[in-house]
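Q: Got some structures for you, see below.
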Structure P
Amino acid sequence: MPNWNRLPRLLAGDWLLLLAGLVAVAWLFASLWHDEPAGRLRIRAGDHVFATLSLDQKRTLEVPGPQGISRIMIDHGKVRFESSPCRNQYCVHQGWLTHAGQAAVCLPNQVSVELLGNEKVYDSINY
């Protein structure tokens, strides 16, 4: 058990530094954490853009890839892989995407879906 009498007391400068750190963390969180709803969708097949579409529709697309057809469902503001010919179905299990910057990728079939907003969202996946 620590001896609380032997711990140093915090001075005014220590409290000021702690307060400045909390303000900086709050400001960084508010300015860098974007949870913008998506308005558009970009579908890539191989190394080219297959389509760029609005999310304000209900539609199912069939996107060809090396292994077969991937079915992508758009439903008024959200999108998902409905089915794909890949073995593990990771792209299908990704579920519904709704926010700008989210993406689902079927690597074996070389098909990807990315949601776009008004601003470009940067994260560790961008290249």
Structure Q
Amino acid sequence: MSSFEADYSELRKLSADLSGVADRIGPEVQKVVRKGLVDITALGKRGAPVDTGFLRSSIKPSDLRRVGQTGVIEGETGPTASYGGYVERGTSRMAPRPYMAPAADAVEPGFVAAIEQLGGTIL
């Protein structure tokens, strides 16, 4: 006769420790995402070319939103001026003058580090 024995008490403890993590960590993730959007917005405004100032004043972050049941929190920032994308990416008659992409690139390392720190806090 054969028998198997497994001690899964540590797994049960880990499971208990992780229960409710989403509820605890969600507000912290929201803070990090919101700060990232605010930082990108500020840098984008600073880097936006100014003629009348409308493009710069139209750069605003959106409200945060949850996506489905996946635990994804997202938001976006950028200009509402209809020509904002043409300035950023250029046209056949105008060279690009990027202002939002460099802002996002500058904020990304700090954002990633903050999310990683939250991950380390959970575990």
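Q: Could you figure out which one of P, Q the value 53 for volume of the Cα convex hull per residue in Å³, for residues 55-94 alone was computed from?
A: Structure of origin is P.
Q: Let me ask you something else. Taking helix-only ellipticity at 222 nm (-39500 (n - 2.57) for each DSSP H run of 4 or more, over all residues; to 500) from the coordinates of each of P, Q, which one would give -6000?
A: Value -6000 for helix-only ellipticity at 222 nm (-39500 (n - 2.57) for each DSSP H run of 4 or more, over all residues; to 500) corresponds to P out of P, Q.
Q: Taking mean count of other Cβ atoms within 10 Å over residues 23-30 as the quantity of interest, name the structure among P, Q where it is greatest.
A: Q
Q: Also: Computing Rg and Dmax of the Cα atoms in Å gives 22.6, 71 for which of P, Q?
A: P
Q: Which of the displayed structures (P, Q) returns the greatest value of relative contact order in percent (Cα under 8 Å, 6 or more apart) on calculation?
A: Q
We did not get these values from a lab; they are worked out from the coordinates using the rules stated. Owing to the predicted nature of the structure, the values given are computational and were not obtained by experimental measurement. Cβ atoms are built from the backbone, for glycine too; each structure is taken alone.
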